[in-house]
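Listed after this line are the structures, all set down as structure tokens.
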Structure P
Amino acid sequence: MTESQEKQYKILFVDGDEMMRILFRDIFWVHGRGEHYEVCLAATLREAEGIIQNPETRPDIAVFGLQTPAEKGLLGTSSQMKDTFEYIKKLKADSNLSGMKVIVFSGHDDPDFKKKLLSLGVSGYLVKGELMPKEIISFVDSTVHGAN
């Protein structure tokens with residue numbers, strides 16, 4: 001496959017914060033990676049579920065914020081991290097989704113929680129505010145090409 005025929009990877013970014021979703025999408029466009037990645041956005045776990053379960057829209061990579069509400073109207077609930085953790089656990093256990101990479105992108109920097117998620121088979125745990133946009137793109141690039 002030549003560079004001009006390179007596969008366009010689908011990325012689903014799931015986060016309850018609209019500005020974070022827009023920022024993540026625009027990182028790929030601003031840095032000239034729009035032709036390599038199709039970025040889809042979801043505001044809730046329920047919305048993400050619909051995208052992931054549909055074979056036509058299923059992403060190659062799903063990136064989750066840990067404070068993602070299960071459904072609209074539940075912003076700010078104390079169970080959001082638990083809901084997101086349980087949803088990721090369910091995804092990683094689904095053999096039909098074994099080819100989909102999962103990355104956590106969160107402001108929550110608890111080493112034990114990070115270790116728990118990585119033990120489930122999450123491809124990476126990125127801390128919001130610690131990486132520059134080009135580093136996020138590099139991480140995603142290495143993940144889709146098998147380095148993670």
Structure Q
Amino acid sequence: MSTDAPVAAGPTSAPIEALDTRAVIISLTAHDLPATIAWYRDVLGFTVDRQTERDGKPSSAGIRSGCARIFLNQDDGGRGWDRVKGEGFAITFDTGQDVDAIAAGIKSRGGTLAMEPTDMPWGVRMLRLVDPNGYRLGIWRPLSK
């Protein structure tokens with residue numbers, strides 16, 4: 001399907017121009033913001049762009065890896081401390097790097113994989129892991145044809 005052609009939203013809707021994004025920026029809440037920042041930086045290799053404080057305590061951070069951007073925010077407990085985070089979705093990062101080498105590096109830095117690198121039926125080699133807050137992450141690289 002061409003992304004250049006307008007797509008109708010419904011049977012009575014006028015055609016609209018397709019959205020053309022440049023990046024996806026995700027915002028996640030963390031039980032323990034400093035520990036979460038450290039995990040993304042030290043286990044996955046993200047770069048910390050900025051950190052902010054409120055009342056002398058860490059409140060948010062911006063981290064990045066290539067074109068992926070994540071805003072991490074300290075959870076205030078307003079929705080309960082026992083709520084499950086990340087239920088019903090996963091965040092997947094596409095890379096040109098060797099997924100097996102990434103997996104080995106994650107494990108050498110203390111990370112745990114939820115799924116070892118595996119060739120998937122949709123044509124990628126993929127690993128899965130879970131961040132300290134329960135968010136499910138995947139990292140994949142398309143298989144060569």
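Could you figure out which one of P, Q the value -3000 for helix-only ellipticity at 222 nm (-39500 (n - 2.57) for each DSSP H run of 4 or more, over all residues; to 500) was computed from? Considering all the candidates, the number was obtained from Q. Quick check: 1.3 is what I get for distance in nm of label points 7 Å out along Cα→Cβ at positions 84 and 116, calculated from one of P, Q. Which structure matches? Working through the options, I get structure P. With volume of the Cα convex hull per residue in Å³ computed over the structures P, Q, the top value is the one for Q, the highest of the group.
Who wins on distance in nm of label points 7 Å out along Cα→Cβ at positions 68 and 124 among P, Q, i.e. which is largest?
On the way: P: 1.6; Q: 1.0.
By distance in nm of label points 7 Å out along Cα→Cβ at positions 68 and 124, the leading structure of P, Q is P.
In this comparison of P, Q, the computed figure 3.1 for distance in nm of label points 7 Å out along Cα→Cβ at positions 20 and 52 is attributed to Q.
Read-outs: derived from the displayed coordinates by stated rules, not from any lab. Source: prediction; values computed, not measured. Cβ atoms are built from the backbone, for glycine too; each structure is taken alone.
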